[in-house]
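In the part that follows, the structures are each spelled out as C-alpha cells.
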Structure P
Amino acid sequence: MSRGSILFRQGRILDAAQSIDAEGDLLVVDGRVAKIAPGRRIDAPEGARVVDCGGMFVAPGLIDPHVHLREPGGEAKETVKTGTASAVAGGFTTVCCMPNTNPAIDTVTTVRYVLQAAREAASARVFVVAAATVGRKGEQLAPMHAMRDAGAVAFSDDGECIMNPAMMRRVLEVCASLGKTFMQHCQDHVLSEGGVMNEGAVATRLGLLPWPREAEEIIVERDVRLNRGIGAHYHAQHLSSGGSAAILRRARAEGIRCSGEASPHHLLLTDEACEGYDTQAKMNPPLRTRRDIAELKAAIADGTIDVLATDHAPHTAAEKARDFASAPFGIIGLDCALPLYAKALVDDGVIGWPRMIELMTRTPAKLCGLDAHGLGSLAEGSPADVTVIDPNLEWTIQASQFASKSRNCPFDGWSVRGRAVMTVIAGRVHLDRHAELCAQR
C-alpha cells in the first residue's frame with residue numbers, strides 16, 4: 001500500500017455528481033483530488049506516479065450501502081478486516097455495514113466498536129447502519145439519536161422486518177427528524193413463515209416450502225403509505241419482485257420519498273438455480289423468475305431502482321453444506337459484483353457504464369449522506385477515493401481466490417468482463433492490478 005501524488009492520465013472520467021463523462025486527467029495530491037481536467041492534460045508534478053488509463057474508466061470510489069461484515073459475533077464468517085479487503089478487491093472504497101450482528105448494532109457502544117475495528121483494519125471506509133429497534137425485534141426503539149451522534153449514517157433492522165405498523169410509523173418519524181434514511185428488509189414474516197425459496201413450480205418439484213412474492217410486496221405497499229405524510233427517506237432493500245418495483249414507481253409518481261436497490265443475484269439468477277438443492281442459490285429474499293428479472297431491469301432503466309448493492313452475506317462452508325431447508329440464506333458479492341452488474345445491465349442493454357457507475361457511487365452516497373463527506377464524487381478538494389476500471393478485462397470468477405473469509409458464491413467459475421484494476425482510498429493505493437497488467441503486456 002502506497003501513498004503519494006498520482007496522475008491518472010487520459011482515462012475516461014465518469015463522475016455523475018459533476019456531470020462529467022470525458023477523457024482527461026485526474027491529479028491526486030496528499031490524499032485529495034487536486035485537479036480534475038476532463039478533455040485536457042495535466043503536467044505531472046515531480047515524483048508523481050503517472051498511471052496510463054487509456055481505454056479505462058476513472059471513477060469515484062465505488063460505494064456499497066448494504067454489506068454484512070459479521071463483526072461482532074460472526075467472525076468465523078467474516079470480520080471487518082476481511083470484509084473490507086474483499087471490498088477493496090472488488091473496487092469498493094466504502095461500505096455500509098448492516099446491524100444484524102451478535103450483539104446487534106443497537107447501542108452507541110456497538111456503533112463505536114465497529115468504527116474502531118474499521119480504523120484498525122485501515123482498508124475500505126466503513127460506515128454503520130444501526131438498528132432502529134432494540135435487538136432488531138421491532139418492539140422498542142433503539143437509541144437512534146445517540147447512535148446518529150456516534151456516527152450511524154442510516155437505520156435498518158435488516159434481516160428482520162418491522163412488522164408492527166405503529167412501530168414502523170414511529171421509526172419513520174424519528175428518521176425524518178434525524179434526516180436519516182430507513183432501509184427496510186421487506187418481508188412479511190407470517191406470509192413467508194417456513195419458506196425457503198420462491199413460490200412456484202421449482203419449489204413444488206423440489207418439495208420445498210414456498211416464499212411468495214406478496215410477502216415482499218405487501219410490506220413495500222404498507223411502508224410507502226405510512227410514509228406519505230411523514231416524508232422520511234424510505235429505502236427498500238434487495239428487491240426481488242417486479243411487483244415491488246411497480247409499487248415504488250407509483251409511490252414516487254405520487255411524490256412519496258422512497259427508493260429501492262437491486263443486487264446482482266436477483267438480476268442474473270432465477271429459482272431454477274435452486275435445482276439440485278444447491279444452497280449457494282438460497283437467498284433472502286429468494287431468487288424468483290425471468291419475468292421478475294425483466295421487471296427489475298425495467299425499473300433500473302427508468303430510475304425507479306436507483307441503487308446497486310451487493311447484500312454481501314458471508315457464511316461458513318459448513319453452514320452452507322447443510323440440507324437446503326436448514327442452510328442459511330445469502331451469498332458473498334463484493335469481490336465480483338462489478339462485472340456481474342455489467343453482465344446484467346450493460347451487456348443486456350439496460351443502461352450504459354456511466355449510469356451503472358452512478359448507481360454505485362453518487363446515488364448510494366446520497367442515500368446514506370456520504371456526499372456530505374465528499375464521497376461519491378471526484379470534485380477538487382474531495383477525498384481521493386478513486387476506482388480505475390478496465391471494462392474489457394476478461395477473467396474467471398474464482399471464489400477460492402476471494403479476499404473474503406467465506407466462499408459462498410453461486411457465480412464461481414463464471415467468465416466475466418470488466419474489473420477494478422486500481423482501488424485508491426484517500427490517495428493510498430490499496431489494490432494495484434494496473435501495474436501487473438502492464439507488466440504482462
Structure Q
Amino acid sequence: MLLFSSARFVAKGWVRLLYIQPKFYFTYEGFSWVHPMPGNGMFVVFAVMILCALFITLGLFYRAAAAGFFLLFTYVELLDKTNYLNHYYFVSIVSMVLCFLPANKYASLDVRFGWTKKVTHIPNWCILIIQLQIGLVYFFAGIAKINPDWLLNAQPLKIWLKSRDYYPLIGQLFNYEITPYLFSWFGMLFDVFIVFFLWNKKTRPFAYLAVVVFHVVTGHLFQIGVFPYVMIVATWIFFSAEFHQKFLSLFKVEKDADILNYQPSFPSFWLTLILIHFSIQLILPFRYLLYPGKLFWTEQGYRFSWRVMLMEKNAYTSFVVKDKNGKIGEVRNRDHLTPQQEKQMSTQPDMILQFAHFLADEYNKNKGFTAAEVYADSYAALNGHPSQPFIDNTVDLAKQPVNFAPKNWILPFQPKK
C-alpha cells in the first residue's frame with residue numbers, strides 16, 4: 001500500500017501541484033525550517049520514496065528502506081499543512097514503527113540473500129503494536145463522533161448524502177430523513193467497537209467483512225482517496241499466523257519445522273519507546289480540551305486526533321494591509337496561494353494567522369509599507385448553519401503570536417436558533 005500510494009501520488013500530478021507550484025507553504029509550528037527541494041527536486045524525493053516502499057515490500061535492505069521511507073514521507077507531510085490528512089499521519093506513524101520491527105526476518109530477500117538470520121517466531125508485542133495503533137485510529141474516530149452534530153443532527157452526512165441522490169439504485173434512499181441518522185449512528189458504533197471484534201477469533205471474519213463493506217461504501221461515496229483501502233489491507237494484521245502462512249504459501253514460502261526465535265537487542269529500551277509513543281497517542285486527541293469554544297469552529301487541537309469526516313465547513317477570507325502612513329493594500333489571495341491552499345486557509349484560523357504574517361513581511365519588504373498591519377474579513381458556515389463572522393476584523397493579525405496559545409481573535413460560534 002505504501003508503494004501503490006506513493007506511485008499514485010506521482011501519477012496524479014500532485015507532486016508538481018502541491019510541492020513545486022505553490023509560492024508559499026503553511027509549515028507546522030516549529031518546522032518553519034522545512035522547505036521543498038528546489039527545481040524538480042521533489043520528484044527525486046518521491047522517486048526515492050517509491051524505491052524505499054518497493055524495498056520494504058520485498059524485504060530488501062529493509063531497515064534502511066523503512067527508515068528512508070519514514071524520513072522522506074514525514075518530510076513531505078511537514079512541508080504544507082494544507083495537505084494534512086489523517087491517513088498520511090497514520091502512514092507516517094506506521095512507517096516509523098516499521099523501522100523497529102523484524103519484518104524482514106522470514107519471507108524476505110534479506111533472508112534469501114543471507115543478509116539477515118531467518119526466524120520463525122517473534123514476540124507478541126511486534127504484532128500488538130500495529131494492532132494497537134490501528135485500534136486507536138478507529139476508537140478515537142468513533143469517540144469523536146459522539147457529539148450532537150453527528151448523532152442528533154446527522155451533520156454533515158445530511159448535507160453530503162442528499163448531494164449524492166443521483167447514484168443508481170441507492171441514490172433515492174439518501175433523500176429519506178432517517179438515512180443520514182442511520183449512517184451517523186452506524187459509523188460511530190462501527191468505529192468504537194470494530195477493533196474489539198477484530199481481536200476476537202470467533203467474530204473476526206464477520207468483523208473483517210464489515211471493514212471491507214464499510215470502507216468500500218465510504219470510499220465510493222465520499223472520495224477520500226486511498227484511506228479506505230489502506231485500512232482494508234492494514235487490518236490483516238489481526239488475522240492469525242496460520243492465515244498469513246497460507247497466504248505466503250502462494251509464493252512458495254514453506255513453513256520451517258524448526259522454531260527459531262527472534263531476540264531483539266535491548267528489548268526493555270524498545271518497550272520504553274513503545275510506552276512513550278502510545279502515551280503521546282493517547283494524550284494528543286484530548287488536547288482540544290485546553291481551548292475554549294467549539295472545536296469544529298476554532299479547530300484548535302483538531303489535527304492529529306483521528307477526527308474523520310466530521311464537518312462540512314466553508315469560508316471566505318479576505319485581507320487588508322495598512323501601515324502607519326495611511327497606505328492601504330487590498331490582497332488577492334490567488335496571487336500568493338493555490339486554490340487548494342486558499343480553500344484550506346480560509347477555514348482554519350492558524351493558517352489565516354500564518355498568511356497574515358507572510359503578508360506583513362511581504363508588504364514591508366516589497367511594497368514599501370512600514371510596520372504593516374494585517375486585518376482579515378472572514379465568514380464561515382459550519383454543518384448547515386448560516387454563514388457568520390469568523391475572525392475579529394478589528395485585530396491586527398500581524399501582531400498576534402504564532403504559537404499554541406488560545407486565539408481570542410476567533411469570534412464565538414453562534415448556532416442557528
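Only the coordinates and a few stated rules stand behind these numbers; no lab work does. Note that the structure is predicted; figures quoted are calculated from it, not measured. Cβ atoms are built from the backbone, for glycine too; each structure is taken alone.
Looking across P, Q, the calculation of mean projected area of the Cα convex hull in nm², for residues 130-297 alone that yields 14.2 traces back to Q. A value of 14 was computed for relative contact order in percent (Cα under 8 Å, 6 or more apart); which of P, Q is the source structure? Answer for the origin of the read-out: Q. Which one of P, Q has helix-only ellipticity at 222 nm (-39500 (n - 2.57) for each DSSP H run of 4 or more, over all residues; to 500), as calculated from the coordinates, equal to -8000? That value comes from structure P. Structures P, Q were shown, and mean count of other Cβ atoms within 10 Å over residues 234-241 at 16.2 was computed from Q. Between structures P, Q, the calculation of distance in nm of label points 7 Å out along Cα→Cβ at positions 90 and 338 yields its largest number for Q.
Ranked by distance in nm of label points 7 Å out along Cα→Cβ at positions 162 and 314, structures P, Q are led by P, which has the greatest value. Here Kirkwood radius over Cα pairs in Å was derived from just one of the structures P, Q, and that gives 21.8; the source is P.
Can you tell which of P, Q yields 17.8 when mean count of other Cβ atoms within 10 Å over residues 50-57 is derived from it? It was calculated from structure P.
Taking FRET efficiency 1/(1 + (r/R0)^6) of positions 42 and 138 (r between Cβ atoms, R0 = 35 Å, to 0.05) from the coordinates of each of P, Q, which one would give 0.60? Of the structures listed, the value fits Q. When distance in nm of label points 7 Å out along Cα→Cβ at positions 114 and 146 is computed for each of P, Q, the one that comes out at 1.7 is P. Here distance in nm of label points 7 Å out along Cα→Cβ at positions 34 and 354 is compared for structures P, Q. The highest value is that of P.
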